[in-house]
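What follows is a group of structures, each given as structure tokens.
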Structure I
Amino acid sequence: MKRKLAFHKYQGAGNDFVLIDDRAGLFDTNDRALIERLCDRRFGIGADGLMLLREKSGFDFEMVYFNSDGRPSSMCGNGGRCISRFAADLGLSDKRVLHFLAVDGPHEAELKDRIVKLKMNDVRAIEKGPDYYLLDTGSPHFVRYVVNLEAFDVYSEGRTVRYSERFAQAGVNVNFVELRPGGIAIRTYERGVENETLACGTGVTAAALTAALKGAATSETHCAVAARGGDLNVYFRREGEAFSEVWLEGGAEFVFRGEIEI
């Protein structure tokens, strides 16, 4: 028997998500086909990923995230910012600072108007290759610096890295970055979506930290990042080649709400 599923749609820098208030714990997280259909841009709602907001003792909420292919995902930075806005809009808390649990551990989100600033995990190890950086900012990211980013073939080049022998099984997100006055610009091929997205929060964070290593960040503690879907800011404290107090900041916007038959 079919039923109606209530949902909300949010976006952060063009990274869009289906959000479901699942505090009752009724959503079947094993139904990969349903998640994939809900995220489908032709036959469903359309999104880069789907998130469940659930109750969690000791936290304001728990974030359960799935990529658009229906598989559970590693941390999503823009998703974390959007679900924090969603929690505030639901009236879960009137506090300006929210604490929630995600797949990579606890997170803190500061809300001010439509801007959400999300604390990311510390980064203690960054692999430097001949033409790339590899690091984990809640999700694994490959970063390569290029010229003429706007004309760059992100889809083809991104797939080449993502499905290379080293990364084919586990996958990796692939970021192409260009130096700009006062910061950097980025385009990202995301695993799980298996295409370019308008922004990727953990990718923006990864790129900003590599820019700091290159001496190309906006300042010693901040990097402005231009993604295709909007501008984001990353703040950090650098300790040699490690980083702590890493924060991702940008807009998180409600788009629409509705019901879909499932």
Structure II
Amino acid sequence: MTQVIAIANQKGGVGKTTTAINLAGALEEEGYRILCIDMDPQANLTAGLGINLNTVEKSMADVLADGRSTLADVIRPTESAGIDVAPANIDLASTEGELFTALGREQVLKDALDGQIAIYDYILIDCPPNLGLLTVNGLVAANSVIIPVQTQYYAMKGLNNLVKVINMIRMKLNRDLRILGLLPTFYDSRTNLARDMLDELRIIGDQHVFSSIVRNTVKLGEAPLAGRPITSYAGASEAARTYRELAREVIDLGQA
């Protein structure tokens, strides 16, 4: 069964897009076919998978706004043979306003996915850094969510609000939604703060915390410039090993 995973956190700069790209790369290495959906008007996922934004004529904005296009119309291949992308562009910024007047506005993406579920093993949805309708659409369409959490004080403060929103969506809009896990990111073991925040993350609630911990590395910052996942850009790096470990955790949790 296709696993549809939203990667969400209302705080920016916590590693959502990095996680989507590199988890896709690691899952591809395991032999799976992946669709990455870019729900962020900044389109960093699209660019990070090697798509020239100037060539994006149809995007998720066309899928979500009045059904001008189907999802199949906008999907594009990437340089990674097993990874396709449904790209974003700046037009997506105005789409959220259009969704407010749409019937079934929270499940437009879910409806659009219906024809693609059987084609892919994993669908990864990169949500924007807010809790607006684009993020809600991602969560309603998903059967699980990964929450990247930066191991810093202010990043931890907003976690409870996000969990409350996810629980509300589970109760009212998507009973199948579950939190797959919290993913520690930007971890620097040299600082007491990062170690303390990681310990707190593991005890603050009843959510699973991935044993894979994403650390700050130069290679991880370089990979998006090359338009490739870290697993193919620097396959022997620590970051690539981390995302391979994360992929195996995700596979195991999906089978549980």
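A short reminder: the numbers here are calculations on the coordinates, not readings from a lab. These figures come from a predicted structure and were not determined experimentally. Cβ atoms are built from the backbone, for glycine too; each structure is taken alone.
Which one of I, II has Cα extents along the principal axes in Å, for residues 107-178 alone, as calculated from the coordinates, equal to 40, 28, 21? Among I, II, the structure yielding 40, 28, 21 for Cα extents along the principal axes in Å, for residues 107-178 alone is I. Looking across I, II, the calculation of semi-axes √(5λ) of the Cα gyration tensor in Å, for residues 19-74 alone that yields 21, 10, 10 traces back to I. The value 13.0 for mean count of other Cβ atoms within 10 Å over residues 27-34 was derived from one model only; which of I, II is it? The structure behind it is I. Hey, helix-only ellipticity at 222 nm (-39500 (n - 2.57) for each DSSP H run of 4 or more, over all residues; to 500) derived from one of I, II reads -12500; which structure? Source structure: II. Upon calculation of relative contact order in percent (Cα under 8 Å, 6 or more apart) from the atomic coordinates, which of the structures I, II produces 22? The value was obtained from structure I.
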